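Some structures to go through are shown next.
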Structure P
Amino acid sequence: MVEVKAELTPIRMKLATREPVEMLVEVINNTNKAVMLSIDVVLDDQLAFDKGGRSSFQTKKFDAMAPCERFRQYYDVFPKANVDYGVHDIQIIVAEHYNNSWEYVTSKKVKVLSLRVE
């Protein structure tokens, strides 16, 4: 089974400073065989991966992730111009594929992070 870890640093976004929050996404293949994986990171409508607010979706695909292989990626999360105070969700979706096709999904894991904007 694939293990998914994620964390935010700092855990709150201060809107007064407009500084980004750093998000770590780590995926570990704990199985004894290579797996075909896709990782999708989906931000709330009021958050973005760039200062301009154009990108709120990132994807990464692995044709064959080796046994015990670890993937670690850092993302900067910025507020959009129309951001509201409150809690905004970030979804990390990891899907295992089979039959050498991205269309067929064996299993799917969803991890949800909550980012508080103050």
Structure Q
Amino acid sequence: MIYVAWWTGRGYSTILIVVASMVLFEVARAALNLPEGMWVFGVAMFGAAAANWLIGRKLNRKSRAKVRSNRLRNRLLYRARHKFMSLPMESFSIVIALAGVAVLLTTALQHL
């Protein structure tokens, strides 16, 4: 399997944020003696989405300031300097959160 990712500016930070979140949540799970499972990675994706949103908003604040419209589409899809997979970093956080939902739903359905 081959995965391809592309970015502009510091968009590569998104990958690092997701990996760091997964490692941190797994270490926390082990330290708290919680049960193993994919649920940890689902929760970690929510943590990664939040961190990526905050970091992306900070990195893209100058580009975002040029957006004059208050329409949601224009606020999420604009000409940002720091992008991951052609989306502004903070907008890609929505994709990360949806991946977390998918992991948690899959895990829950397997335990039914």
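If you line up P, Q by FRET efficiency 1/(1 + (r/R0)^6) of positions 37 and 85 (r between Cβ atoms, R0 = 35 Å, to 0.05), the top spot, with the largest value, goes to Q.
Computing helix-only ellipticity at 222 nm (-39500 (n - 2.57) for each DSSP H run of 4 or more, over all residues; to 500) across structures P, Q gives 0 for structure P.
Between structures P, Q, the calculation of mean count of other Cβ atoms within 10 Å over residues 13-20 yields its largest number for Q.
From P, Q, which structure was mean count of other Cβ atoms within 10 Å over residues 21-28 = 18.2 calculated on? Considering all the candidates, the number was obtained from P. Here Cα Rg over 2.2 N^0.38 Å was derived from just one of the structures P, Q, and that gives 1.15; the source is P. For which of P, Q does relative contact order in percent (Cα under 8 Å, 6 or more apart), calculated from the coordinates, equal 31? Answer for the origin of the read-out: P.
No value in this document is a laboratory result; all are computed from the given coordinates. These numbers come from a predicted model, not from an experiment. Cβ atoms are built from the backbone, for glycine too; each structure is taken alone.
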